[in-house]
1. Where is distance in nm of label points 7 Å out along Cα→Cβ at positions 136 and 208 largest, in which of P, Q?
2. When relative contact order in percent (Cα under 8 Å, 6 or more apart) is computed for each of P, Q, which one produces 25?
3. Can you tell which of P, Q yields 6, 27, 33, 23, 9, 2, 0 when P(r) over Cα pairs in 10 Å bins from 0, in percent is derived from it?
4. Consider the structures P, Q: one of them gives 4.8 for mean projected area of the Cα convex hull in nm², for residues 72-143 alone as calculated from the coordinates. Say which.
5. I have -5000 for helix-only ellipticity at 222 nm (-39500 (n - 2.57) for each DSSP H run of 4 or more, over all residues; to 500), calculated from one of the structures P, Q. Which structure is it?
6. Can you say which of P, Q returns 29, 15, 11 when semi-axes √(5λ) of the Cα gyration tensor in Å, for residues 216-287 alone is computed?
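What follows draws every value from the coordinates through simple rules; no lab data is involved. This structure is a prediction, so every number in the text was calculated from the model and none was measured. Cβ atoms are built from the backbone, for glycine too; each structure is taken alone.
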Structure P
Amino acid sequence: MTAYVRNRPAIALAAAMLLAPAGPVAWSQAMGPIKIVVPYTPGSGPDILSRLMAEQIGRAQGPTVVVENRPGGGTVIGTEAVERAEPDGRTVLLVANSFVINPPLQRASYNPSTSFEPVCYLAATPMVLVVLGSSPYRTLNDLIAAARAKPGELAFASGGPGSSLHIAIEVLKRAANLNITYVPYGGTAPAINALMGNHVAAVWADYPTVVSQLQSGALRGLVTTSHARIETLPDVPTLGETRVSKYEAELFYGIVAPAKTPSDALNRLSGWFSSALKAPDMKPKLAQQGLFPVGMCGAEFGAYLRRQVEEYSRVIREADITVK
């Protein structure tokens with residue numbers, strides 16, 4: 001047998017390596033599929049965003065991205081599962097406000113800054129206090145007046161307890177000196193179902209869950225906790241505008257990876273997610289869901305998360321919010 005024949009497999013392998021695609025596509029093929037763990041129920045705002053990202057990354061010849069829903073424990077179950085995952089860049093976590101709220105509430109052992117590596121802040125969305133479109137409450141002051149006239153009788157609901165939406169209710173309750181009943185639900189959707197059945201008077205909701213009902217008039221928005229009025233809700237004032245409270249907050253959705261994930265893997269993840277956000281047809285898709293792209297990645301997103309921990313720790317302490 002000649003040397004050429006003996007070495008033909010090695011030569012073929014070398015040729016294949018030379019002809020293999022370079023750059024992000026090659027890396028994506030080498031790494032295999034990426035899994036986004038979503039600690040929320042299917043159909044929720046975080047779940048919808050994750051699936052939009054997964055679809056776009058795959059379409060752009062990035063890696064295959066799969067979404068795994070692991071709700072429960074106020075998002076702690078899914079979060080701690082990713083904390084324990086291999087830090088190889090193949091498992092990431094979709095995070096929202098509960099990610100930075102759970103530790104100050106002492107219902108999670110992870111540290112948002114040291115247990116995870118920041119990848120990208122993907123999108124933001126408002127929190128809206130809503131009532132039925134047929135409700136007599138046309139303004140926040142109307143609702144406050146009704147609550148003061150019937151101490152303890154009006155019920156406010158949200159997904160919770162201990163969520164950013166619950167915290168918004170507690171802030172309003174103390175700022176306006178209201179005696180109301182708080183009713184927690186497993187998510188915004190069941191809370192809205194209770195509102196539609198007249199079991200509660202108002203729900204503090206995440207905008208993506210109620211955007212279609214607000215547009216149809218089935219629900220009426222009274223106030224948001226945003227810094228400024230939302231373009232798609234021009235008639236809904238901010239809480240600051242009402243002068244009831246200066247409290248400002250929005251829902252953020254981002255991606256983090258387990259601590260000690262290598263920097264090259266983090267850079268590739270940031271590249272895939274930020275590119276997906278910039279795709280021409282992504283902005284209208286997000287807008288349809290009530291989501292607004294951000295695209296803050298790496299250390300800048302890490303600094304944002306630290307500020308959020310500090311702010312929520314202060315609000316929780318000042319409002320004396322506890323979760324049993």
Structure Q
Amino acid sequence: MAEKTMKAIRVHTRGGPEQLVLEEVPRPVPGPGEVLVRVRAAGVNPPDWYLRGGMPLIPAELRPAVPLPFTPGTDVSGVVVALGPGATGLTEGDEVFGLLRFPGTPGGAAAYAEYVTAPVGDLARKPERLSHVAAAAVPMAGLTAHQYLFEIAGLEKGWTVLVNGAAGGVGHFVVQLALAHGARVIAVASGRHTAFLRGLGVTEVHDYTTGDPLASVRGVDLVVDTVGGPDGHRFRPVVRDGGVITPVFYGAYEADDGRDIALRGGQVRSDGRRLAALAQLLDDARLRPAVEQVFPLARAAAAHTRGEAGHLQGKLVLEVP
């Protein structure tokens with residue numbers, strides 16, 4: 001019956017963005033401790049296209065098994081329309097947002113759809129001042145920034161923090177949270193993002209397209225590198241002895257230089273309570289998400305193509321009609 005189905009993006013074969021296909025599928029039913037959310041917007045994140053492509057950067061023996069077909073997506077903003085057995089703390093009609101089931105079973109969150117089931121603990125009430133599109137841009141990137149800064153790196157007031165990839169999805173949240181905590185922020189980004197970053201409160205922006213952005217930087221307490229890659233070790237000279245490098249993506253940061261520099265990595269995870277704290281900052285206008293482009297759900301392939309091209313200013317979001 002029509003009321004028992006929904007539109008969703010499905011991946012039947014690993015490969016490029018063209019593998020994202022809009023289909024009619026059964027509507028999910030919330031299990032114990034879950035709610036059913038009518039999706040209004042879904043955030044687009046790098047793990048979505050890594051999963052679609054078969055995670056080629058991960059050694060074959062370490063790749064988790066992901067049954068086909070699957071629906072990508074973990075970031076969602078929408079409205080609660082049904083409660084599963086034992087689900088408490090939310091009611092039908094509540095507007096919510098969240099990072100779903102991450103880093104649990106890859107492909108298990110299925111947010112690129114008209115409806116999605118969500119554990120209550122993964123959700124928070126949507127900030128009132130944000131649209132669903134803006135709210136969907138927050139969960140993974142905002143939680144990554146918050147967890148990496150305060151749980152993994154141990155950010156202290158007065159630190160100097162260098163953020164590489166400062167204008168991107170995670171980077172622009174790192175910048176804002178560090179500034180709000182009383183840190184001095186040095187942003188590394190393309191020059192086209194300078195005005196955007198200054199609008200977030202950054203006073204020192206280094207343009208990597210016009211020379212070495214690290215040449216004049218020394219004595220940094222913390223480097224948050226949202227880019228990763230084989231040249232991560234280039235950040236070591238800018239960090240003070242006893243300082244910290246926190247990579248968000250894989251990179252080569254070790255070096256036999258005798259320096260006392262801590263390398264602290266981790267993994268973002270779903271956390272409705274911490275997301276509620278971010279929601280308060282968002283409602284107080286002390287934190288704001290940037291959305292570079294919005295695509296309708298049916299054009300998820302175009303969103304992945306844009307995302308894989310890189311150099312984003314903020315986030316990409318799928319809007320669900």
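1. Numbers: P: 3.7; Q: 2.8.
The maximum falls on structure P.
2. Structure P accounts for this read-out.
3. Q
4. The value was obtained from structure Q.
5. Q
6. Source structure for this number: Q.
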